[in-house]
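*Asks:* Listed after this line are the structures, all set down as structure tokens.
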Structure I
Amino acid sequence: MTEMNPEELYAAQGCTGCHGGNLEGGVGPALTGVGERLSADEITNIIVNGKGSMPGGLASAEEADILTTWLLEQ
């Protein structure tokens, strides 16, 4: 299995379009400090299933886990 870079994954999945290149938010909420507001399971669930205007299916479960781990560190 190839190691996925979370920053590249974030950009490749189109997350920057709504959440900003620096996680500052835009159409979607800011993701800085998201781990202070949501648990890892909640973040993963939103990435996989969507929430509000964010559609589901934008990332696989594996990609969601990688993004969640990275977001918790931001």
Structure II
Amino acid sequence: MSMPVRIDDNLYEQAKSVSKGECRTIAGQLEFWAKIGKAALDNPDLPVEFVREMLIARMEDRSQLTTFKPGSLRD
């Protein structure tokens, strides 16, 4: 369910700019930032960048993943 929310014009413009590079809608970018902020506050012992990377990993399409095979990274 979506809800209209008033936000600062500057924050909107920042989300608009970043959303293009992240291939998200403006609303999707704001939601992503909110999730990172909430997860960071819920886990203050974790670095924010780690929280961000974990959220991105959870959103990946699982059907595109390959099974890790030990020794597969060796030349």
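*Asks:* With Cα extents along the principal axes in Å coming out at 33, 23, 22, pick the structure among I, II it was computed from.
*Replies:* Only structure I yields this read-out.
*Asks:* Follow-up question, since we're still on this one. Hey, helix-only ellipticity at 222 nm (-39500 (n - 2.57) for each DSSP H run of 4 or more, over all residues; to 500) derived from one of I, II reads -18500; which structure?
*Replies:* On the way: I: -13000; II: -18500.
It traces back to II.
*Asks:* Suppose you compute relative contact order in percent (Cα under 8 Å, 6 or more apart) for every structure in I, II: which one lands on 30? The partial results should precede the final answer.
*Replies:* Values: I: 30; II: 15.
It was calculated from structure I.
Every number in this text was worked out from the coordinates using simple rules, so none of it is lab data. All of these numbers come straight from a predicted model, not from anything done at the bench.
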